[in-house]
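What follows is a set of structures for review.
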Structure 1
């Protein structure tokens with residue numbers, strides 16, 4: 001019995017030790033990637049927390065007292081970090097400088113600032129935006145767009161809403177400041193605000209297939225949900241778009257990103273969405289949606305995926321006003337209202 005108690009004590013201390021190490025690492029990074037003024041202050045703060053923690057556990061006895069002191073120190077850092085506010089008032093990169101908004105009047109929803117940049121290269125473009133009113137009674141498609149650039153596990157996922165052949169796409173992205181680049185690690189620590197880019201497919205798809213070097217692989221999966229579900233989802237997006245104009249929010253690499261937010265909106269419409277690791281590894285989202293029966297089931301997924309790649313169609317359609325219809329020509333069809 002004493003042996004078992006001893007083993008349990010060792011295991012328990014080991015587990016506590018791992019938790020402490022993990023939280024020390026988080027706190028150091030949270031301080032380093034914080035809103036403290038200037039890199040020198042952030043570096044000094046991170047080093048001070050790390051050194052102070054090591055001194056605490058090295059000098060204070062018994063270890064439970066040191067642990068209590070650490071818990072208090074970590075709680076202070078966590079509480080401070082949680083209060084760091086997001087903002088809509090920064091020097092934004094031009095492609096995310098303009099926020100969209102929505103006006104809902106019964107069956108009619110007017111989206112303002114739909115992005116349709118006129119590209120010469122990915123970074124050289126003329127900003128163009130337009131407003132458009134959509135009739136919810138015509139909403140008949142919620143297509144899934146998946147964009148790949150670094151293998152099969154990671155993708156950028158977008159939803160495209162179809163209104164009788166007219167499409168508007170919502171891309172959930174980081175709102176980066178001028179000179180700022182994306183970092184997966186920084187994305188855990190309140191470094192990027194969240195933006196819902198509402199765009200024309202001639203912008204959001206074409207920039208990825210026709211202008212980025214190297215081009216990214218874009219797949220469009222047709223989805224024809226029943227009208228009440230599609231309507232509820234579009235309105236949920238519209239409400240979130242307006243909410244972000246009033247209450248800026250942070251992007252988070254793991255919890256608040258292009259994929260997790262889509263499924264959050266779907267859940268908020270009342271639909272059950274089983275949890276899966278494929279939601280976190282966003283490149284597998286189309287396969288997950290297929291397994292839920294929401295995509296064409298007449299083909300094996302591997303064949304559906306191969307036939308859903310639209311790069312060649314996007315290059316051929318280019319500036320055509322019928323871009324959205326042309327890239328869908330030949331895509332595996334779905335019966336309406338499943």
Structure 2
């Protein structure tokens with residue numbers, strides 16, 4: 001059995017997912033693949049040549065975690081909690097094209113592929129809908145380890161395409177009809193601590209929201225307006241700015257949704273919105289870097305419509321929207337030290353064989 005799942009870019013709503021606000025994301029044509037072969041015993045052997053690593057365990061009982069982010073074992077445990085059983089182990093090889101720890105959801109593509117593979121190897125061999133797959137992957141990756149992320153990564157990798165995701169009041173995933181053409185995804189090659197950046201950014205806004213809610217019952221980031229923020233006298237100027245920029249990010253996502261509901265998208269308008277969102281991430285949240293800025297400047301000078309940092313920030317990747325001249329934009333980014341990948345929107349997680 002071979003399973004593959006895509007990485008993703010976040011078009012709109014960066015740093016909004018974990019606040020319960022809408023996001024728009026797209027799966028990309030860089031994928032992670034797991035190929036497996038069944039065994040006659042209960043041993044699971046995992047070979048990861050891309051990072052020169054391996055893992056092994058017996059699948060006969062609830063597994064104890066041996067390290068942070070122990071997703072191979074958490075995937076097994078989550079499926080067991082949901083009634084799945086295993087009578088055979090397997091050998092597998094994990095290979096990927098997605099930049100690692102760079103904001104393009106390599107870990108979620110891994111967990112989505114792993115859960116899809118495991119369900120195919122269970123005694124039940126139960127086919128999952130893409131949304132069931134995403135939910136199980138979210139539990140295995142985020143909830144099981146009390147991590148800071150939201151649901152965007154798992155749902156985008158599982159469902160594929162361009163998706164509008166709302167998590168409140170209920171989970172909703174809408175596949176958008178737009179045809180976007182090429183992007184240039186580029187790795188700054190600057191290492192980042194995803195969980196630390198997410199937790200710091202999340203805690204700033206959630207602490208402020210909690211504080212405001214105690215004094216103003218009914219306050220919600222889903223419904224608040226800039227006028228509501230301006231009238232809160234107990235907030236400092238910096239606190240008001242952070243909440244106001246969070247609402248502006250929410251409003252940019254709404255404008256982006258209107259554009260992406262069209263099959264033929266206004267490229268320059270989309271680029272301007274991407275730039276506007278990046279300015280918030282850079283100036284209000286402080287998650288960009290000098291190198292990311294040089295890469296974005298080079299992309300714009302080469303004719304990209306727009307672009308933004310991708311993922312939690314503090315390093316990692318950015319992308320530029322360049323459906324007309326992706327080769328020139330990629331060359332410009334590499335001239336200032338980035339590693340460029342020309343990508344397009346791709347399908348979600350699939351099984352081969």
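Bear in mind these aren't lab numbers, they're just calculated from the coordinates by the rules spelled out. Just so it is clear, the model here is predicted, and its values are computed rather than measured. Cβ atoms are built from the backbone, for glycine too; each structure is taken alone.
Okay, here's what the table says:
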read-out: Comparison of 1, 2 - label where Kirkwood radius over Cα pairs in Å is highest; value: 1
read-out: Entry that produces 14.1 once mean count of other Cβ atoms within 10 Å over residues 89-96 is calculated, selected from 1, 2; value: 1
read-out: For FRET efficiency 1/(1 + (r/R0)^6) of positions 217 and 265 (r between Cβ atoms, R0 = 35 Å, to 0.05) computed as 0.90, the structure of 1, 2 it came from; value: 1
read-out: If distance in nm of label points 7 Å out along Cα→Cβ at positions 249 and 329 is computed and equals 3.9, the structure in 1, 2; value: 1
read-out: Label whose coordinates, when Rg/Rh (Cα atoms, Kirkwood Rh), for residues 209-312 alone is calculated, return 0.99 (choices 1, 2); value: 1
read-out: For 25 (relative contact order in percent (Cα under 8 Å, 6 or more apart), calculated) the corresponding structure among 1, 2; value: 2
